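Just so you know, all these numbers are worked out from the coordinates, no wet-lab data involved. Values in this document were obtained by computation on a predicted structure and should not be read as measured data. Cβ atoms are built from the backbone, for glycine too; each structure is taken alone.
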Structure I
Amino acid sequence: MSSRIEQLIDEIEDYIDGCKYQPLSKTNIIVNKEEIDELLRELRMKTPDEIKRYQKIISNKEAILNDARAKAEALIQDATVQTTELINEHEIMQQAYAQANEVVRMATTQAQEILNNATMEANGVRTSAMQYLDDMLSNLESAMTATLTATTEHYESFFNTINGYNEIVKANRAELRPVEVEKMLKEAEGDTDSGPELNLM
């Protein structure tokens, strides 16, 4: 079952894929700021909860190890009890000691195996959780970078278009003005205090 963060990342990717391209462009898209802000806001709110959930998984490592230690101690304690019973019940002390030592050895070996397996399992859980969290944050970073790039390209294209129109307007105005009027305008701009203001509009 996917997390809400994964779902939000999918929704952001689907939203970006569904955006319309700008006129005369195959790379720039039109983004609805309110919709993308809402998705990013929910993503920002959900991220701490997801991180806490995986931190809880990682913290379970200690619980697994503590449980393994408790089982190992119980096995050793049972072995000690059996050793005492063997010593008390058998007439041949050497045989009793040999059997008791074997029980303790087997219990210790089994306890060590439990600890080793528990350690491997706990490390595996921690590694998987950290890898999953890193992958999730990597997807988030990619989605946000794509959004920022698309937005930047959109505004750069808009600025260049407006600037081009401005240059065209300047050129058209220059073509419409006679040389004499242009000269008078320059003289009026150079000496605004010497005489009445020239109004050509």
Structure II
Amino acid sequence: MLVLASASPRRRELLTQAGYAFEVRPAHIPEDPIEGEDPIAYVTRLAREKAQAVFAELAASGGDGLAVLGADTTVTLDGHILGKPEDAADAARMLRMLAGRTHRVITGVALVTAEAVEVAAEVTAVRFLTMSDAEIGSYIATGEPMDKAGAYAIQGRAARWIPRVEGCYFNVVGLPIALVTALLEARGDCLKMFDGR
């Protein structure tokens, strides 16, 4: 049984789109970075902690065949981790930082089973066009940036300012499906998790 340790509707949609059968069991852990923590270390640590927390809950009633997938995504620019904005002013600050520049989106993924803990990360470069303060204000008013790392959704209205993506597009949405598939296939029973509908 595959379990997604995330409440993200985007991750749920991507796993469904890829054809996986799974259950959703969100993990509730603190998501604050440790001072001086590298962005890749940060997202892989959170992905692992989320998956391990949910695995521990579910394995108490038997963990045979259980695989828990954890994921965490962040945006980085100039060494700064840009998580979800705290409020509209914070979203505007982030968008002003990203405007006219190329940043990195990093997703850490972890697959926890009774046998092993596998952790990996995907990095994608995203180019933003310049944005006026009026455009930033109008975008924030839609509410779309408020629960997104880096204060934007590439699959939403922010697409108009993104001319170039280098790497996995699905990583920017929130889950690098090819990387997840590689982790599942390495377990050897990936087909059992595939939804044959």
Structure III
Amino acid sequence: MLLAFNKPYGVLSQFNENPGEEGNQRTLAEFEFPENVQPLGRLDLDSEGLLLLSDEHDLEHELLHPKNAHRRRYLALVEGEPDDAAIDTLRRGGILIRGHETLPCHAQLLTEEPDLPPRVPPMPFSSDNEISWIELELREGKNRQVRRMTAAVGHPTLRLIRISIGQLTLKDLAIPSGEWRVLDGAERASVFAK
């Protein structure tokens, strides 16, 4: 079984709280998933969007192993407005993150704000701040990679949403934040489409 979940902001991509963390941390346990499913990969606590879960443990290797170069697409709300040089640096790759050089990726500055529900809780910044949206498509998934990439080009990420895995998109699924559903055969195939 393969599930798609629209992970809200402030939820750990695991079923138990982190040891040593103060209590009341939101986890996947509150969303009443079927027994024995586990997340395939993760989204950080402060990231939102498409997260897959499954009880088929071999799927994690198929989706996450770097040799499979599986596509993941994100929308990043960043500080300021990146110029062409910053976007080109993201595209070219080679940004050093914790001893790893990023691979080339698709990156573009969006000319219009995407149609997204507001984040809950709301974003903590003033309307005077200059902000921009960037769309990024990666074929690798290092820890906090998008955030580290945008910070490296001088535009820290304020909000991050994974909008697709493979050809499966949150928009096509129409799953509200905090909800999930089992994927049908065509949707499942779209996850693994290159």
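With distance in nm of label points 7 Å out along Cα→Cβ at positions 24 and 88 computed per structure, which member of I, II, III shows the largest figure?
Going through I, II, III one by one, distance in nm of label points 7 Å out along Cα→Cβ at positions 24 and 88 peaks for structure I.
Can you say which of I, II, III returns 135 when volume of the Cα convex hull per residue in Å³ is computed?
III
Can you say which of I, II, III returns -10000 when helix-only ellipticity at 222 nm (-39500 (n - 2.57) for each DSSP H run of 4 or more, over all residues; to 500) is computed?
Structure of origin is II.
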